[in-house]
Every structure is written in structure tokens, then in C-alpha cells.
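For reference, the structures are reproduced in the following blocks.
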Structure 1
Amino acid sequence: MIRAIEAGDRDAWGPLFRAYGAFYETEFSDELLDRVWALLTTSGSGIDALVAEQDGEVVGFAHYRSHPDTFTGGRDWFLDDLYVDPDARGAGHATDLIQHLSALAREHSPAGTLRWITAADNARAQRVYDRLATKTTWVTYEVRL
């Protein structure tokens, strides 16, 4: 089951978010988790989240945001973070999270795009993404602040 994140999900979300960071070789401090949690649970913060449940337990999440799109005049949607507990993988939770977010985006803005990025070596995730979306030729740059 996919649903919006709720205040009571903090204890389940925290370890999953830490594991997500560890996957990308990043350690998240308690302070960072508190800040991200506050963003996810504050209306109007600009970022929202969905969770995947299995047998009543939160086993995955998708953090996302939306902004106006100059190419369509609609809204662009960006999937910032997607993670499913390794013990729950293979059950379709990542697919369900992306499809749920796609439906939510279409409902709120029929024009626009849902985009996300992943590490070039994240082959397992890319197998899922290749079934659900079109791989682009865009190259990503970043400036660390």
C-alpha cells in the first residue's frame, strides 16, 4: 500500500533514510534527520513524501517536490529520494511508489514531467526505472554550497 507520510511514521522512516544515505556513502546526522523530517511533515515546505507499507510496516519512501515548468506551462515534479528496505525489495514497492507519484502528478498537473536521477552504477534501480520511464540524455551538474 502506498500513502502519504504521517507524523507517526518517524520511527520507521528514520532508519530507512539512514540506510538510503549509507547506500550513497553518506552518513546522516541526527540533526539532519530532524531537519528533513520537519520539512516532510510541514505543510507548504516544498517537499512531500509517500511511504510504502508491507504488512502494516513502512518499508520504503519517496520524497518529492513540484515547481512551475517553463517548457509546458504546467508543473514539473522531481523525485528526490526513493528507497525500499532490502528485505522488502522485489515485491514491487519502488514501482508502486513511482506509479503512485506519477498518478498524483497527473491529477494535479496534466502538463509537465516527473523526473529523477540515480547513480550511474545503481544498476538494480535502473532496471526498475527502465520499465517505467524514458532514460534521458541530460547530464547533471552541481555546485556544492
Structure 2
Amino acid sequence: MSSDCVFCQIVDDRAPARIVYSDPTVIGFLDIRPVRPGHTLIIPREHHSGLADVPPQTGAAMFAAAQRVAAAMRSSALAADGVNLVVNDGRAAFQTVFHSHLHVVPRRTGDKASLAAGFLLRRDRDPDATAAALRAALDT
């Protein structure tokens, strides 16, 4: 764990987050600046600063969690028609928190959101309701 890493602080319950998924290897929580409502970050519980540092079994756990969250995005009130999975690895790729993470972004047909534009203006009108909808769908 890195004491100055905000994602490590979330793992250790020292920083707030709207957790939507949790297992022994990874956790998923809503992005505080979502591209679309429901935009979830999947992170390993152990600190890995970049993709090259992530052990293959941890990467597999991240992807498996992303699959479950993506299914919840489709079956919940979010009613996603599709999902973008994105890894920003390194400063040049717009990684801003250097704890490896996977973005799971719900998409709807015709939403006109582009990921590049979405990174500039990001907000969710009701993140508590969004987190609750995803948690409920994951419990089924």
C-alpha cells in the first residue's frame, strides 16, 4: 500500500468512495468525475502503479469484476446498451491516479458521449442512486 495513494486510502477505508463491488482481490467504486452515470473504476486492493506491475491473476480478477459490473449496468436502472472498458496506462495515456485501474463506462445507444469529450465534463446528478442501482443488480 502507498500511504499517499488515494486509491490505497479507499481500499483501507481512509478515503470515501461509493463502493459498488468488492471481493478479496479487487474493489469497484463510482468515478468521482464520471464520463456517464455509473462510470465505475475497478482497482486491485494491492498497489500496482501501472499495467506492467499488475500480476496476470490480478488482471484477470479485475476483468472478471468488470464483466459483472457491466452486466449490472445492463440489467439495472442504468439500462446500458453497451460498455466501454478503458485502461489509461501512464501519463501520456491520461492516467492521473498511479494505481492501476480499469474504467467501466456504461453506454446507451444515441448517448452522443465521446470518451475524449467525456473526460472534460463529467458529473452524475445522483451518484448515490446510481451506486445503489449497481449494488442491487450485482446482488442478483
Structure 3
Amino acid sequence: MKALIQRVERASVEVHGDTVGAIDHGILALIGVEKADDESHAERLLHRLLHYRIFSDDAGRMNRNLQQVEGGLLLVSQFTLAADTRKGLRPSFSSAAPPDAGERLFTYLSALAMEAWPNVAFGEYGADMQVSLVNDGPVTFLLET
């Protein structure tokens, strides 16, 4: 699994003009699922999302994680993260998980997140979503399992 994470002041996701998920200070995580991914990848990814140190401490260094700053976590499925872009001028999605497998693992990740952290919000798998954010920094990382 891949997660493009951004440290945000706030972020939200809309479907058909309705806000389906929103957070204040925290992490927006765009999630890509690949063919070889399974539940262990989702578990490892969630651990990294909750513990990855991207928030500043008192000295201004990135030494605090989401839990330490009591931030929100917004999970948004993003099929295009699984694209192979190494060749040509058009992405290939041959490494992406099929839609049913991607949905199953995104749902599993979401359920784990709700059990592990009280401030979690979600996009809608497979929907045409409009994601808004104010990137804090900007700070953006690609996490892979």
C-alpha cells in the first residue's frame, strides 16, 4: 500500500457537494492499494500513519507524531497512486489492485483506524471526490509498505 501524506491545518472531502469527511490539524492520507497488498500491509500502514513524526516539537524539529499532537486523520482512497509512471506519457495501472480488492483493503484500513484513533474521517471509496486542504509547511511524504 502507498499513502501520500500531507500535514494539514485542515482538510475535507466532498462527494456530490456534500462534505463526507473533514479534519482540522492533522494528516490527510491519500491511499493507493496495489495487487500484492493484504491486511498486513494495511496494519503496517496504519501504524506508520499514527506514529510517523512529521509534527514540530518545541525546537521546531519534526519529532512529534499524530497521536502526540492529538491531530485528525483523513483517509481518502486514490487509485491513481498505484500507477506505474516509469515509462511513456500515460500511466499504467497494471500494478493497482482490482476495485473489489482495493475497496476491501481500504475498508479494512478504515476500520482499524476507527478502533485505534478517535479523530478519523474518510472519503468515499470509488466516488468522484473533491478534496480540499491547507498544507502545513508544506509537508508531504510518500509512505510505502
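Rule-based calculations on the coordinates, nothing more; no lab input. On a predicted model such as this, the values are computed, not experimentally measured, just so you know. Cβ atoms are built from the backbone, for glycine too; each structure is taken alone.
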Worksheet, complete the sentence: Ranked by Rg/Rh (Cα atoms, Kirkwood Rh), for residues 6-69 alone, the structure on top of 1, 2, 3 with the greatest value is 3
Item to complete: Given a value of -11500 for helix-only ellipticity at 222 nm (-39500 (n - 2.57) for each DSSP H run of 4 or more, over all residues; to 500), point me to the structure among 1, 2, 3 it was derived from.
Response: 1
Fill in: Given 1.5 for distance in nm of label points 7 Å out along Cα→Cβ at positions 38 and 126, calculated: source structure among 1, 2, 3
2
Worksheet item: From which structure (1, 2, 3) was relative contact order in percent (Cα under 8 Å, 6 or more apart) calculated, if the value obtained is 39?
Response: 3
Discussion item. Ranked on Kirkwood radius over Cα pairs in Å, which label among 1, 2, 3 comes first with the largest value?
Written reply: 1
